[in-house]
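Participant: The following blocks contain the structures, represented as C-alpha cells.
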Structure I
Amino acid sequence: MKTPICDFVNNYAKSDAARLHMPGHKGVSVLGCESLDITEITGADELFAPDGIIAESERNASRLFGADTFYSAGGSTLCIQVMLYLLAADFCERRNGETCRFDSPDEQNASPLILAGRNAHRSFIHAAALLDFDIEWLYGNSDYLSCKIHAEDLEKAIIESHPTAVYLTNPDYLGNLLDIQSLASVCKKHNVLLAIDNAHGAYLRFLEPSLHPIDLGADLCCDSAHKTLPVLTGGAYLHLSDSLNQVWKNDVKHFMEYFSSTSPSYLIMASLDAANEVLDTTFRNSLSECIQRVDGLKNTLVQYGYTILSGEPMKITISTKEFGYTGNEIANLLMECDIYPEFYDSDYIVLMPSPYNTKDDLKRLETCLCGIERKPILVNKPPKLEQSKKAMNVRQALFSSSITLDVSKSLGQVCSSVTVSCPPAILPVIPGEVISESSIEVMKYYGIETVRVVKE
C-alpha cells in the first residue's frame, strides 16, 4: 500500500528547498524531526479540503477499515466533537427536512437528546455543552470507570426517552467490552443512530474476527489510532458506516474545520499514512503473536494469585486489592523497576502492551509482578456512582458564573465543572447536577479535593 504523505514529506526534507513558509524552525533540528514538520505548501494537500496525497491516504485507510475513514490530528476529541455535530445535523434534518437553528426557541428545534453511557470521556461533556445537547445518562451496572449496558435496558430507555442518538464508550478504560452487535440491533430497530467512542479499540478491526464497532453495526465511531497502533500522539480516525446519511459524509471535512486547528500536524498525518502500510502487511500477524504472549503472561499472573479482569485482549487490568495492595502501590513498585503503566488508582492498575513491546518488556513485567509478596485482601470497596438530581443542563452549568469550593463544603451545590486527570478523564459528578453526599464520597475516594460550583 502506498504512503503518499510520507513520500512527499520525506522528499521535501531531502531537498534543498528554501523554506520561506511556516513553521519558524525551517527544518533546523532541535528534536530531530523538524525537517519532516511542514505546512500546507503546494503539493502537500490540505487536511480539510483534500484532493491530493491526503485524500489518497484517507482512501487507503478507508479500505483497511471498511468504512469512510477520515484523519484527525487532534485526537479523538476532535472526532467526538464532529460525531456530535453530525448527530445534531441529522436531528435537524429529520425534524425539519432541511436546516435547523440550534438557538431557535421554536419547539420544533428543541435541543437534541442523547442517551449516553455514564462513563463518557470529558470531551463528550464539553462537546455536548458547545452544541447544546441534552443528555440522559445510562448507568447500567455502573461504577466510576465502567458502564455495562445491556440490550434490553437500552431498548427500555429508548422507548421512554425517544433520543436522537445513543453514545457509548467501548472498550472502557478497564478494557470491558459491550455487546455492540446487540446494542446496534436495538438502535436500528428504533431508528436511532449509534455512536461509539472506540478510542482504545482501533486495533479491534485487525482481530479475527473483527470486533470493531463499525463491523458490529455502529453508525459512526472514533478511534484514537495513537493509543493502540504505531501512530504519533494525536493521530485518530473518524469512521462513518454505510448506514449514515451520505450528505454528512460529503460535508464531514467541513464540519471538522469548525473544531480543529487550521495548522494540523504533518508529522501526525504522516504517521497515520505510514501506519496504513503496516496495517496492510504485517500488523495482523504481529498482533496475533502479541496477544498470545499477553495471554501467557495473564495466565502466569493468575497462577501467582493476581486477579485479572476479562475483556479486550490487549489490556492487562489487575484488580489489585485481592492481592493486598492498592493500584497506586503496585504502580510504584513497577516504576521502581522502570516499568510505567497506563493508569492506576486505588483499585486497579492498567497496562497496555502492543506488538511493539518486546518479549523482554513483558518478561520484565512478569518478573517484577511475581516478585511482589502477596498480602491479605484489602476489603474496602469504591463507592457506587449513583444518579444525582439534575438542576440544569450541561451547557447552562458550564457557562454559568462559578466559584471553587473544597469538596467537603460542596453538598447541595450545583456542579459547574470538576477537574479530573487524563487518564481517565471521566467525571464523577456531571455539570448541572446537585452535589450529593454520594457525589462527595466518590470525589474524595478518587482524590478530588476541589470542585467548581454554580455561583448563587
Structure II
Amino acid sequence: MKELFISPPNEKQKEFFNSHHRFIGYGGARGGGKSWALRTKFVLLAFEYSGLKLLLLRKTLPELRENHLLPLLSQLNGIARYKRDERAFIFPNGSRIRLGYCDTENDIYQYQGQEYDVIGVEECTHFTFTQIQFLMTCNRTTRSDFKPRMYFTGNPGGVGHNWFKRLFVKGRYESDEDPNDYIFIPATIDDNTVLMKTNPEYVKVLDSLPEKLRQAHRFGNWDIFDGQFFEEFRDVPEHYKDGVFTHVIEPFEIPNDWVIYRSFDFGYAKPFSCAWWAVDYDGRLYRILELYGCTKTPNEGVKWPPEKIFSEIADIEKQHRWLKNKRIIGVADPSIWDASRGEAIIEAADRNGVYFTKGDNKRLPGWMQVHYRLSFDENGIPMMYVFNTCKGFIRTVPELKFSNNNPEDLDTTGEDHIADEVRYMCMARPIAPTYKKKITALGDDPLNLHKGYYRTV
C-alpha cells in the first residue's frame, strides 16, 4: 500500500488535532489553514480508528469538490478506495469518510436517520443553526473506544455567524449546553506559516480590504462583519459595570421615579417580542426585561395565541419588582389594531389590562432613531443600554444586515422582530443626533447675529 505523507501542522493546527472536546471550532480569519486542518484530521482519525464513520460537509457541491474531493483523491490515491456513487473514501481498516453538502435548507434531510462518529462542517457559518442542530442528532455512536465529536471551521459573517459566535467565541450557553463540550481555536494567516511563505502577497490582499472586511477576514473580528446594519453595537463584558463603549451592561435596581415603557411586536409562526424599558433623567433608554416568543430554533415562533401572550405579560407586570404597581406606557406595532380578519389583536391585550398606543411604524426614520441611540458620545456613553439578561436582543440585533433591494433598510428576511419592537420604542422617545458645530463670527456684526457658539443638535 502507498505510504501516506502529511506535512507538519502549525501550532494552531496541532491544537486543533489534539483537542478531544465534543464540539471543536477552528479559524475565524481567512488564510488560517482551516480546510487543510479539517481534511487532514479526518484522514488521521480514519487511520487511527478501524470502522470509524465520518461525514465531511461544505455548503455547496462545487466548494466540496474543490476544497476536499480533489485534494483527497490526490492524497489518498492507492491508500483508500473512492466510491463515486456514495461520494465516500473507504479505508483498508473499514473506516469511511463520506463527503456531503447542504446547498438548501432541506438538503439536510438526506442525512436523516444516519449515524456518524465524527461530523465536520467547513465554512460552518454558511449553515443555519437549524441545519447544525439536525446534524447534531446524527452525531452519535455505540462504540466504547471513541466519543462522538463535531469539528467546525468558519469565518465571521454568513447566516451562521450568530450561532457560531455565541457558542465558540463568546461562550454563551443555554441551559442544555455544557460549556465543557466546547472549545474555540482562533487562527489567522499569521499562524499559517506555509501560506505566508508560499504566498506572502495574500496578506497584502487582506490588508487592502475595506476596514470592516479587513477586521473580519484579516484578524477574525467577530464583532464586525460586512453588511452589518447596526455596526455601532458593542458587547464588551469588561465594561459591563462602567458602561463605557458598550451597550450591554449588568442589571441594577431601577429608581422608582424612572419612567417605564413597554414595546411590542406581534408574531405567531414567527416570534413575538415584548420589552420593558426604563428611562433615566437624561432620556437614556435601558432595556431591563424582555419576553421573546421564540423556540430554541432561531426565528421560529412559539405560536402562542394573543390571549396567552398578553396574559403572560400581565402576570410579569404584576409580579416583577421593577414593574408591579408602576404606570407603564405601552407602544406597539399598529397592525395589532387591524380587525379586517376578525377580532383585532389589541382587544386581547385590553382584556388582560395590557394597554398600548399605536407606535410610529415609519421604517427609515425609526432605524435612524435606533442608530442615534446606539451612537457613543465623546466619553463612550450611548443613549441606549441593554441588560445582559436580555438574550434575545443580544443575539438577534447585532446580526441583522442591510437589504439588497433597499440600501437604507435592513433585510427583513432576517430575525428582525426585536429590532422592530426597538424601533417603535425609539420613535416613542425620539432624539436628535448629538454633534458639535461651531459658527464663527463674520466681520462687523453689531447686533451679534453671527456670534460664535457651540450648539448641540
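Every number here is computed from the coordinates shown, using simple stated rules; none is lab data. Nothing here was measured: the structure is a model prediction, and the numbers come from that model. Cβ atoms are built from the backbone, for glycine too; each structure is taken alone.
Participant: Determine which structure produced the value 12.0 for mean count of other Cβ atoms within 10 Å over residues 10-17, calculated from the coordinates; the candidates are I, II.
Facilitator: I
Participant: Comparing mean count of other Cβ atoms within 10 Å over residues 82-89 across structures I, II, which is largest? Could the numbers behind the result be given before it?
Facilitator: Values: I: 23.9; II: 13.9.
Checked I, II; max of mean count of other Cβ atoms within 10 Å over residues 82-89 sits with I.
Participant: Here is a follow-up. When distance in nm of label points 7 Å out along Cα→Cβ at positions 74 and 330 is compared over structures I, II, which one is greatest?
Facilitator: II
Participant: To test your reading of the models, identify which of I, II gives 0.10 for FRET efficiency 1/(1 + (r/R0)^6) of positions 194 and 234 (r between Cβ atoms, R0 = 25 Å, to 0.05) when calculated.
Facilitator: The correct label is II.
Participant: Here is a further query. Given a value of 23.0, 67 for Rg and Dmax of the Cα atoms in Å, calculated from one of I, II, which structure does it belong to?
Facilitator: Of the structures listed, the value fits I.
Participant: Using the calculated result -11500 for helix-only ellipticity at 222 nm (-39500 (n - 2.57) for each DSSP H run of 4 or more, over all residues; to 500), pick out the matching structure from I, II.
Facilitator: Answer for the origin of the read-out: I.
Participant: Among the shown structures I, II, from which was the value 1.14 of Cα Rg over 2.2 N^0.38 Å, for residues 146-353 alone calculated?
Facilitator: This value belongs to structure I.
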